[in-house]
Structure P
Amino acid sequence: MRELAFIRRQAKAVVVGLSGGMDSAVVAALCARALGKNKVLALIMPERRDSHYRDALALAKQLGIDYKVIDIKPIVREFDKKCKPSDRTARANLRARTRMTLLYYYSNLLNRRVAGTGNRSEKEIGYFTKWGDGAADFFPIGHIYKTDLPKLARKLNIPKKIIRKKPSAGLWRGQTDEKELGLSYEKIDAALKGKKKSAKVTRWKKEARHKKRMPPIL
């Protein structure tokens, strides 16, 4: 797998956010194979101890990697108290940025790199939080479309229940990517690969330009 060689070039040890979803599961498994289990620290950062949390915990144990559980609820609760008025999008992005801050805290503390869990589909349409889950030192699956990831996940022996799970950033209760986007990943990837046209995907790509480049310097 070229992903393994890529990871070895980028880091000697990593920190990765493990959500219980397929993307982070694949990244954690790749890093464990490329660097060794003792070189991977998974941060499990739930706001609720739900099925996603339990899946993340079980996967970390299956992979044999070190992990740390940090409940972000008390942290974001304090932000919520201070930051008013607010709305759902602002509050959701706050959660992504809280997790990013924790990942970089442990990255600094342990002199490790942050392995990002974003895939190519998310990157191209800008479906990530700027300076949140969009912040990492490298992206091992950033070249892989969402609909192509299950094949790699199966090779890595990721549990079927994780592979079959509806994609979700876990930013609020009941949130799923496709429900929020209003378009399936099959249709999104078909448009990104040039197999079909989608005005919505074209608009998303245009609107996401500012997320994919460094801030301009005057």
Structure Q
Amino acid sequence: MKTYKLFLIIVFFYTLIQSSMQYLYFGDHIFYSSFEEQVSHSQIERIIETSQKMRWVGYASFPVFVLFRVSFTAICLYTGLFFADLPARFSRIFKIALLADFVFVLSALAKLIILIFFREVSTLHDLQFQPLSVLEFFPGESFDTLLVYPLSLLNLFELGYFLVLAWLIRDLVNQESSERPLSFGKAFRLTGISYGSGLLLWVLVVLFINLSLN
């Protein structure tokens, strides 16, 4: 399948899932439940109005978000393969990153299913969780806000993303060069070193920004 078609399919699924979230949970009542003890009703009405006006920004950001994440992953993998002296074209690595991104589509879908069938949603806080993450195994625990993002990345879907990337990288390298076959174990280590290092750097940047804002 062409790369641009994969990109459009991913964006379509994200838009569909987000539209379902908006329809099911982002009614006026959830804003009143979330903010009624903090601000006045007139302020809540302004929050609702702003949310409705800015809704299109969320949908418009999906292509940019997917392109950024896939490009980031592709650059990390390409750098790792380059230093490992393994042949690979960037366009094919980019397509691999797109294919692996379906893992995150499944993550978003799993979140929607969990919300529909297994959780009661009454405030915006109830919508802020990552399925099968470390945070979900400590319900009710209080974590420093700085730790919420890195801990949310410790989840089974992120592990699945690593595994899919490694599997696709192994196939790609073996197709490009049959003289130097790459085992899955080596591909997984390469993925961990390249994409894993990039992800760690990204987390540190996010933590630095949060510290600066606070």
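Laboratory data are not the source of any read-out in this text; all were calculated from the coordinates shown. It should be emphasised that the depicted structure is a prediction, and the values quoted were computed from it without experimental measurement. Cβ atoms are built from the backbone, for glycine too; each structure is taken alone.
Source structure of the calculated read-out (FRET efficiency 1/(1 + (r/R0)^6) of positions 77 and 205 (r between Cβ atoms, R0 = 35 Å, to 0.05), 1.00) within P, Q: Q. Out of P, Q, which structure matches -14500 when helix-only ellipticity at 222 nm (-39500 (n - 2.57) for each DSSP H run of 4 or more, over all residues; to 500) is calculated? Corresponding structure: P.
When Cα Rg over 2.2 N^0.38 Å, for residues 61-156 alone is computed across structures P, Q, the figure 1.24 traces back to P.
As an exercise: FRET efficiency 1/(1 + (r/R0)^6) of positions 109 and 125 (r between Cβ atoms, R0 = 25 Å, to 0.05), calculated from one structure in P, Q, equals 0.70. Which structure is it? Matching structure: Q.
Out of P, Q, which has the highest value for Cα Rg over 2.2 N^0.38 Å?
By Cα Rg over 2.2 N^0.38 Å, the leading structure of P, Q is Q.
Between P, Q, which one scores greatest on distance in nm of label points 7 Å out along Cα→Cβ at positions 93 and 133?
Q
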